[in-house]
Structure P
Amino acid sequence: MLTGELKNKVDQVWNAFWSGGIANPLEVIEQITYLLFLRALDSDQTLEEKKAARFKTQPVRIYPEGKDAKGRSFEDLRWSHFKNFAPADMFTVLSEHVFPFLRGLHASEGEAATSAFAHHMRDARFTIPTPALLARVVDLLDGIAMDDRDTKGDLYEYMLGKIASAGQNGQFRTPRHIIQLMVALTAPTPQDTICDPASGTCGYLVAAGEYLRDHHPEMLRDEKLKAHFHQEMFHGYDFDNTMLRIGSMNMLLHGVEHPAIAYRDSLAQDHSDDAGAYSLILANPPFAGSLDYENTAKDLQQIVKTKKTELLFLALFLRLLKTGGRAAVIVPDGVLFGSSKAHKELRRKLVEEQKLDAVISLPGGVFKPYAGVSTAILLFTKTMSGGTDHVWFYDMQADGWSLDDKRQPLLAEDKLGLKPVAQGVGLSDAEHVKNNLPDALARWGERDGTERHRMRTHQSFCVAKADIEANGYDLSLNRYREVVHAEVVHRKPAEIIAELRRLEAEIANGTKALEELLA
């Protein structure tokens, strides 16, 4: 958890950019990312030199010996050197020497932890406009301790949060607590291979990594599992190079050394080589878009004939998952009840050919201030042989934050998100009204037990597959919900009689107790 002092330092860095003339929050975070990468490169080179001195070997060279093509010593390109230069000289070194050096880096150069980020630097642009601003930002960043993994990760997450709070480019940000809920619902294991085909800032992959560190710490003490964690577990795709750099840095600062973060249009024709490659998919893909049939992978069109991106991404998830693999993904409500042939067929496939586990309706303001679309979380398992028995529905009415454009926290920090679950404490009824996340996670764990017996007037309930089939595979929660005043209409006569007898018995017991009290 970040202290107020650290947040204040980050705010100073951010404000320095804004006052220095860079107002686009994505450009700010991109320039900060470059500088953090340079600091990390220098730290890795220093570590390699210390290891070489200790074991009397030649160090791995991130920065070559000698001078670059323009005659500048490569040593001057290191953070520990140029941070002490005069502003004008520092500006010249970065613009004319450091960034050309970064654009020439490749992941194969050395085994430094930062090398996984290097191949995204081919079109890195230095856009800090003045020597004074550069010197100010370098000085501020140098004053922030970056030795602890948790601190580094939280600092970067705090910076990324400013993308949304700035009111621009917020589409790249799924609220962190929603991501953490989806990760907890799927409970990643050390053996999983995880993919987000629309990775953006890699929030889902980061959260999955943190979940594994918290719940399976022994994983990093096993050489085979540790290698899997750092090199093979995490896969993210995006077709925005800025997002690839930001997402890669987010992973690196959270301690994942070689994540597979790659440029890819996930819906395009040329990317079908990883079908069945992943055991877990976590995603909030872009929706409300439309693609030409010619530009869409033909195997996706075989699953569902449509131009709508929200349906194509669901088809993609089914293709990417291995049999037995599971997914937690956000979809617009239209996917749940859309009446087109493509909508109905895709829902039928999820229910009849796969195992649809749950539909969690999210509050309408979750993605404000930049989107007001109603959404839901779909959880399903790829079986290719059916398996849907009951589908668990949960009506999330509050996520801990106000549902207006301000999105202010409604509870104390320790009562937000899944923190009450982590602390082993529950929320009061008054607190639950403001934060449903812990309750949703708890009830999810009982979906094959006590949840089966909940009435459809409750916040969560199960619906039999036969009922869903009878309703044309409509997956909207309100299709199956019963309201209190209409409850009798939906019940069989035998159920009504049983309920009346139960009430009669309670009245009799209450009357007897009252008579005994009065006597």
Structure Q
Amino acid sequence: MTQTSRRTLLGGALGGAGLIALGPTVDAAHGTPALVRSRNTLPSGVQAGDVTARGAMVWSRTSRPGRMMVEVSASGRRGSWRTVPGPWATQKTDFTAKLELRGLRPGQDYTYRIQFEDMDGRRGQVGTGHFSTPSLGTAPQTFVWTGDTAGQGYGINPDLGGMVAYRAMHELRPDFLIHSGDNIYADGPILPEVEEPDGQIWRNITTPEVEKVAETLNEFRGRYRYNLMDDNLRAMYADVPVISQWDDHETTNNWYPGEVLTDDRYAIEKRVDVLAARARQAFFEYMPISDRHGRGRQDLGQQPQLYRKVARGAHLDVFCLDMRTYRSTNEEAAGEARSAFLGNKQVEWLLDGLEKSKATWKAIAADMPIGIIVPDGDNVEAISNGRPGGPEGRELEFAYLLREIKRRKIRNVVWLTADVHYCAAHHYDPAKAAFQDFDPFYEFVAGPISAGGFGPNKMDSTFGPQVLFQGLPEYILQSPRNQKAMFFGHVEIDRAGTFTVSLRNGLGEVLYTKELQPQR
């Protein structure tokens, strides 16, 4: 028996049928009851993403077909609003729509309002959001990053107030969020109850789409609809723009192109390439990210591109990687011959962008860590293969990347990542590495934000990672119940360019801090 809340039933009905029944309302002009056709609602809230000094993407989802209408103001004062018509939201996109705002002014706080307009010109519910464009100068800014939402069967627990770690991030009022992948767990059923390792019973709000592994397009979409039922997540996304990446669980665990699943839970479709295409469509429908990147390129066909740079002013460029689409098989990753993880085109794009960047800091948003060993059975899921000595397999691609960063004298590169369900700070020291032709750098790991806790994993010595700190769950598969095993990172860049990182638990408590001074 599926447990649902009133909001679950309402959201499912609106999203599935795209219709709202006739019902009593109040005549606005006379204050008397009237029978009119109800208007569009916004069951999944509003979002903004990939905000730069002069542009932003805004997103919403309507309850039935309608044209997106966006009002935006740099001050919020009456008379200062400008209206920008957007695309039509129809069943073809699961009633989602997004619009790229251009011609924004640097260093401004923007308020935006989204409504959907019917064929007869009637507008529905208003959704209000906020974002700040970065200054072109050296104004201070802050951001947070994390990964892994609704994993290991831990969904929205109404007894605990939902995904409350999102509230902790929101309360810090960051300028933006990097979600470092696993925005959903398409392969992880969310059932009405989960027995936690300590014997407690975790209770979930559920919907039909999340009670099994996602195979159909509607089931992938349903995962995003589900997460956006959470009040904490929805409130943060309305107020804090997101830079979103994907990893494996947006499709299925540890996947790679060309894989054919042997998992009996997949009764409709076992070809990962088919599942990934559906997963990618749902990702782009539900994320405030441009789908213009890379269209028509020979290596992508008609698929939009996920890797991109988001410029955040004089002190920061964020380079978002795609560590899933171009990788070799996990079996090849453990071999001696060079195998792909980012792929040659993405590696050269990254090196070119890093070399041209004039920002003080080049933050590489990676959805998987470099030196942590992440196995896939007898094979390798991440980069490091766990064998001592020089680089092999996927490590060879990263040896080239790190060597080129050194050769091109690219300074102030810092890596931010998630994936392993604990938080950590690493310093990569060539003096302690098997491969030594690179400049030292830091990598910071944070997550999960609402999933089961794991770790720690073993480290690979190829690139000399030194563990400075680890924040761990008390036991494997610890739930988000007390938030002590949930983690996110916070970064503050001051006017002088000092890059201060703190690792925090789901209550916002600081566990570790590291201050980095830029090299000039």
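Numbers at a glance
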quantity	calculated
Top of P, Q by distance in nm of label points 7 Å out along Cα→Cβ at positions 264 and 496, largest first	Q
Ranking P, Q by mean count of other Cβ atoms within 10 Å over residues 368-375, the structure that comes out highest	Q
Which entry (P, Q) yields the derived value 10 for relative contact order in percent (Cα under 8 Å, 6 or more apart)	P
Entry that produces 17.8, 52 once Rg and Dmax of the Cα atoms in Å, for residues 224-447 alone is calculated, selected from P, Q	Q
Origin of the value -5000, where helix-only ellipticity at 222 nm (-39500 (n - 2.57) for each DSSP H run of 4 or more, over all residues; to 500) was derived from one of P, Q	Q
Source structure (of P, Q) for log10 I(q)/I(0) by the Debye sum over Cα atoms at q = 0.06, 0.10 Å⁻¹, computed value -0.35, -0.86	P
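Laboratory data are not the source of any read-out in this text; all were calculated from the coordinates shown. What you are looking at is a predicted structure, and each value in this text was computed from that prediction instead of being measured. Cβ atoms are built from the backbone, for glycine too; each structure is taken alone.
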